[in-house]
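Below you'll find the structures, each written out as structure tokens.
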Structure P
Amino acid sequence: MDSRSAAHVLSQIGALLQVKGEQRFKARAYAGAARALIALDTDDLGPLLRSGELADTPGIGPATLSVVKDLVETGESRYLNQLSEGLPEGLLDLMEVPGLTAARIQLIYERLGVQNLEDLERVAKNGELADLPKFGRKTAEKILRGIEIVRRDAHLQRFPAAAIEAHMLLANVVKHPEVAHAEVAGSIRRHNELVADIDIVAECSKDPVKVAASFARSPGVREAKTRADPGSVHIRFVDGTHLDMHCVSKADYPVALWCATGSAAHVEEMNVLARTRGFEISGNSLIGKDGKQIKLTDEQSFFKALDLQVIPPELREGMGEIEAAARRELPNLVVYDDLRGVLHCHTQYSDGIASIEEMAKAAQQRGWDYIGISDHSESAFYAGGLKRDKLQRQLDEIDGLNEDTSGFHILKGIEADILADGRVDYDAETLERFDYVIGSIHSRFSMDGDAMTKRVLTALDDPHLTILAHPTGRLLLSREPYAIDIEAVLEKAVAVGVAVELNCDPHRLDLDWRYCRQAKELGVTIEIGPDAHSTPALDNVHFGIGLARKAWLEAGEILNTRSADDVIAFARKRRAK
């Protein structure tokens, strides 16, 4: 039994436990064990089980170990069969619908006999769902929208999950005795927020076609289809992961890596440019004016041969990067080390799980000069928003920590709700006490476009507002952006001197990188905010850096590449007008 197939069984058990209303920790234990098994990346769990090494693996407990033992010895899980008995297969698909909890799935299954997405759609449309306790018409409408999202995005993964999966697959690819070198390509290398297929390009020391065929026969593969290019195969694993495997010779590797990385538009535009310069890109070869394949040592030499600046992978979207590279005018893209600190962070004072001191030390460990603490404001009662007495205790604690710390500064911030009428939560006197104010929307998402736009534009007029956070309210793969004229918001932001956030929470990644590119062109200052509710979540900024690079952003265009004093000055400039 290979680790991927076993992990898939554990994931199914975890999902079924949720549907059956079992305690959450049990479902989480199976999901965690599934991740631990995938990380092992082995074709045969038997030796690890018999040696005791599997039992000592973090994330594997007695219950999950018992399931794996069953799988190794019999090829199936009695526990999974027991949980599945009497339940329709399509029931697990309902877990993917935004707004459907396990308890709700149980209810609609028992009361309405809903067994799959088609049944759910029917009862949502005919009114039966709305008649159930604690549902209603609005909930039914929301679930119908959720079904649309599931069907449209069923093949997609958020970037972090896809990137982790890709690098685990890569680790397996490079173990192959006939693979000299391999890299992740495609939309992951371009740092797209959503990913359909994982692309890996492998440089092979022997026949690439045979190497590709060997990957197609790997354990855990449910289906494999050869592609038009020799040595390329599309693989679908038992857990639904899709891999486009490109196996090529050393001579073909540079062009193959470039081709498998760029979007279709980028590749087509590059082909056109090559022809205008007397070259031809044929398969995985660059053909020179003499009709012979040009010898390339790496991907950089491919761009050099075409007399172009090297185009960073994130930019290869067919959005003007080739023309800019030809003019030697590509931007000097921001990198992680450009960040001096972060500003969107939560603590135990609202809905975070770490103390101010813990968040500050974690920021110092990452080499930053400052951290801004921005817990939720009073109106955000659902997130433990700060009432006046609690707020005073927090500000006093920050003062005390700053007195005891040298070479590092904790800034006083707040994430203030933008209320329905556009007012920023708290009165002006209270807002004046903060070094900076983040404004964001956490309610009334269904307002029409004109009303929502007016709401945000009104908030931007408040001189205390420093940063507009997660400006479109999207949650990737679960909630659409709310209706808003984002161009009007960006134009107003630059006019009044408000920074706009690129929120790095991997479920948000909002502002969308395409709008970030537009913001750059308008001259808007961008803040890269981790929206961290724990110390590990400070590393969300890595996702934001990737998208900032896709948006062509340079360090000087980002607020938190500046010093703490400069951030405070940026905020105070508005208040002084």
Structure Q
Amino acid sequence: MELPQWLKSRYETLWEAFGSKKFRPEDALKVIREKDLDISEEGLIVVLSELRKRGWVKVEPDPQDARKKYYILMPPEPQISLFPEEAPKKLTRAELEGLLKKAADLIRTRVDYTFILILLFYKRISDKWKAEFDEAYKEALADGLSEEEALQEAKNSIYHDFDIPEEYLWDELRKDPQRLPENFSKAMKAMAERNPELRDVFETIDFVQFTSNRENAEILRQLVELFSSHSLKEVSPDILGDAYEWILRYFAPQKAKEGEVYTPREVIELMVRILDPKPGQSIYDPACGSAGMLIISYKHVEKSHDREGADRLFLYGQEANHKTLALAKMNLYIHDIRNAKLAQGDTLLYPKFKKGQSLQTFDFVIANPPWNQDGYGEEVLKKGELWRERYTFGFTTRQSADWAWIQHMLASAKDDGKVAIVIDNGALFRGGRERAIRKAVLEEDLLEAVILLPEKLFYNTGAPGAIMIFNKAKPPERRGKVLFINASREFRQHPEVRKLNQLAPENIEKITEAYRKFSEEEGFSRAVPIEEIRENDYNLNVTLYVFPVEEQEEIDVAKEWEELQSLEQRYSELKNKIKGYLEEMEYFKHKE
């Protein structure tokens, strides 16, 4: 087994010229260019960097100029591992986040952050392919195959998560920095053809178009070198997944200005804890975005049960935007979650998950759909599939599809299923068609709880928003009632974004416990009979039923009076002192 051919040939050229003698980069460039006229200074840096990581070259500072370095080759050995460990030390969470922070600083607001995510994803699957290859190669040798047969066997796609041709592995793409855009574009095209389930991922980015700008070409080169500094083979899915989420969260304020929605993970955590899914159950997000709802549902079951239990969840998601769907697919893979089915399409018109000629139904339906989405009036919804089955309570106006989403989610829940949705507060009390739908849903006794969230939780709006919980099989003690929770004061200041608030763990725990116990607490939660809501014209505004108790400060009147007298005395003393200064100034003025 040998080094990749591109690296081996250059090592041999350098060894033939220098042996174990010291040499400078400029000397090496001159030697290699005699056989490889196209190599650039950047290309040589890649060669020396890869040889150094593999232990085939040492670096020493120039004693006369610390800014310069000498290189010394290690002598060749009989066997060189084809895919040796690039970084013996495991990458920690802090180190990986530091790496991504550098990448984020590189692109700033000039480049779509998707480039960081696709490079992180591709580096991961490439490094993992090499690990899978080494494992399959050893097993093939143990089974009695020859070295040549074992090499061919280990390349078989059955041993790998993804079918990656050797020429498109990360190190192969990286070896010629001047051709990075072309190399990555060819790799993306080949990967899309060989791995159709990830076509959305690999067709999302055009590296050639991106680098038509010279500045972007340099950014790409630096990003590739940055990711090349560490192996992602041994990084745990939890750490890698958190790193992926860090990028989404880091760029959320910027993307919010462009209309992209990022649901704070603390809000999702609250919704999932309320639903409390179990192994063997199904969860569906009809507006899945980057798959945060599905991932946190998986993590919830993994934490409350185990990994095996989480793998027995059935996860489903639909997303209209193909680029966002690509982010979701990468996010799930990075988290090492394989039990999810994602589909692209406009959910309100073309739901993708069906059972025969009807909607497929699920134990839990959870979503944060676009608030007040326009363009889905009656005439539009009636052009969609299965509209009679979904919009049974009425049609929305063109101005807001909020209650169209709610109806689709209710229709997608099993007869004993639950629905959790983050919605604009206006959906709780707007009149007209929305009131009619709201009335029908309430009279069917489907609504179980309404939770008013704090303001400034979301990156794209300062509005508080609300969570609505629907239960198609309410327990007897909850029938005919709706639990209203006013959580408007349950927050802390966001630790990273100054203008934002955040749900703290204790806030999530308090809200969840109130829902589970259907408990009442003055100024925080109250179970309201349907009759009272009916009297309020089906208005679900939380503050109509639960208003926070204003905290009144206890005043010690005697103490306050004593302090006031003291201040007045002090004021009198200062007044007399200033008067004395003024009289003295007047005296000297007349004397002059």
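Derivation of every value follows stated rules applied to the coordinates shown; laboratory data play no part. Because the structure is a prediction, the values reported are computed rather than measured. Cβ atoms are built from the backbone, for glycine too; each structure is taken alone.
A few points about this structure:
- When mean count of other Cβ atoms within 10 Å over residues 26-33 is computed for each of P, Q, the largest belongs to: P
- In this comparison of P, Q, the computed figure -1.23, -1.33 for log10 I(q)/I(0) by the Debye sum over Cα atoms at q = 0.19, 0.20 Å⁻¹, for residues 218-369 alone is attributed to Q.
- Rg/Rh (Cα atoms, Kirkwood Rh), for residues 154-193 alone from the coordinates reads 1.01; which among P, Q: Q
- Ranking P, Q by Cα Rg over 2.2 N^0.38 Å, for residues 282-337 alone, the structure that comes out highest: P
- Structure (P, Q) behind the derived value 1.13 of Rg/Rh (Cα atoms, Kirkwood Rh): Q
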